[in-house]
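Multiple structures follow.
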Structure I
Amino acid sequence: MRRKHGRPLNGWLVVDKPPGMTSTDVVNRVRRGFDAQKAGHGGTLDPLATGVLPVAFGHATKTVPYVMDGTKLYRFTLRLGDARDTDDADGQTVATSDARPTDAQIAAALPAFLGDIMQIPPAYSAIKVAGERAYDMAREGRAPVLEPRPARVDRFALVERPDADTAIFEVQSGKGVYMRSLARDLAQACGTLGHVAALRRLRVGPFTEAQAFLLDKCVAGADNAPASPNLLLPVATALADIPALALTEAEVFGLSNGQAINLVDLMGRIPQAADPNGGLARAMAGTRVIGLCRLSDGWLKPERLL
């Protein structure tokens, strides 16, 4: 058998992504910096964007989907009066407008973008159209036809207005919400045009800006020694936002062998936040995380065991 290159590290690293790099570029640099066998990220950031980029090593890659489903918190700067082909500052101006909405007009437009909404992704996005990436089509001058997609926005607030051309917002959202689309559509709803001039992600699921390391800290040192595994958070950190359910050792043994547990036997222990109709629970044996289980059809079923 061919030996895998690198160390078999397991855990999460929260990187403060710098501007000008893709998320994949960051993962590759971090993987080399730690001399790790396997790494992936928990949610793409555009090259222009900065902020929280969780990087999973080894077994942590199994929990990536649950991180990507978690709540995100963003701050972005909307530049008014200038529409770009990419809907951000990296693109070319395609139209301009002299209209500048007041703070009151912006506040009046925001409620329409809250809750469950439909959103048309930016033309320059990784979405596939008839098997092709939308951004490849856009770069070749073949404007992709993108259908509206469901999105969930829990908070959309104007937090600063430095001048008439600029407005700064904070957004709390679910999976797959495009800040570039929010910026574009809000500007249009206010009777003007606009694009994202700056974007920073402050949180992804349980991972926050306060935990993030600058990229320079995550690469090999001057002596070419790999970065320290002490920077990594435990694999189970990714599941911290999922309601915890205490199990007995006998129940853990059963789940570990693929057996489901009748929810009647768990009455009084099922966390209130866990949805009995298909929701997830974090199975715990004392302080030890066993894995994830799904509540469905009156049973607790093992889904992803750690």
Structure II
Amino acid sequence: MRKITNHKGWLSAILSIIPFFIFMVFFQAIGLGVSSALGQAGIIEFNFDSYLEAEDAMRDYLAADTIIQYFDLIGIFLLLWILMRFVDKEPFIKLGFSIKGKTNDIILGMTLGLLLMAVGYSILILLGEIKFVSFNYDLKSILLLFLLFVAVSVVEETYVRGYVLKNLLKSFNPVVSLIISSAIFSLLHFFNPNVNYIALTELFIAGILLGVSYVYTKNLWFPIALHLSWNFFQVIFGFNVSGMDTYSLIEFEILENNNINGGDFGFEGSYLSILFSLIMIYFLWKYYRKFSD
């Protein structure tokens, strides 16, 4: 296990939360303005008034959502660069961006996300929880969603694992650090559409899942890859993502909203997702434990 080297690390982590939200809101507002201007220019189909009304049906606004998310990425990277330079006194790359030797981690993360959603979808079909309706192939929407989720995964992993968990590990043991950072990760989704206690519980467990490798490697490429593939393939297989409805390659009908299929929150709001996450935590802990030997 890693040594506790800085009793003020937890303070840096906690005090970063308010600036995180300030930068997020400010830069997303800029992105919203840019998207609105592009809509008025006829470059994308988007306008300010209709966006907020379409929050639960993002399919027609993927381009705008992607623009907004990349402005969010710029803002959060700027914040973390400031914190790393003037508070932590470390180079930005120390958040966990060293790529050397991490190809297998990226492949593993992308593969696990695909397998999780494929198996989850298949089980729900077999249980009669969902019913296949149709395929809805749209290459542009698929590419936009991939770009969107790249930004989402990089923002959330860089902040929650790269900065918050990194600093907590300076003050606490790995278990306490994972619990606190995962609680923050879960609460970041507190105002998502259709959220409930099962969804928040799963997001907390998912935070631990995404943080296990970081405890041992201090590297972000595996959690970024897993987070990206988890979100992207959730959409490909027709699930809502953290309560938000958008384009899906596979269209299915939920026969009855419940905690087995996740209902309107998506697969993350299901007992099945919790079970999968717990199983993966065990095996990833075993896999990455070798880095501490």
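Bear in mind that the values in this text are calculations on the coordinates, not laboratory data. Not measured: the values here are computed from a predicted model. Cβ atoms are built from the backbone, for glycine too; each structure is taken alone.
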* **Structure (I, II) behind the derived value -20000 of helix-only ellipticity at 222 nm (-39500 (n - 2.57) for each DSSP H run of 4 or more, over all residues; to 500)** => II
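For which of the structures I, II does the calculation of distance in nm of label points 7 Å out along Cα→Cβ at positions 91 and 219 return 3.1?
Values: I: 3.1; II: 1.6.
Structure I accounts for this read-out.
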* **Highest-scoring label, criterion being relative contact order in percent (Cα under 8 Å, 6 or more apart), among I, II** => II
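Given a value of 15.1 for mean projected area of the Cα convex hull in nm², point me to the structure among I, II it was derived from. Spell out each step's value before the answer.
Values: I: 20.2; II: 15.1.
Clearly, the read-out refers to II.
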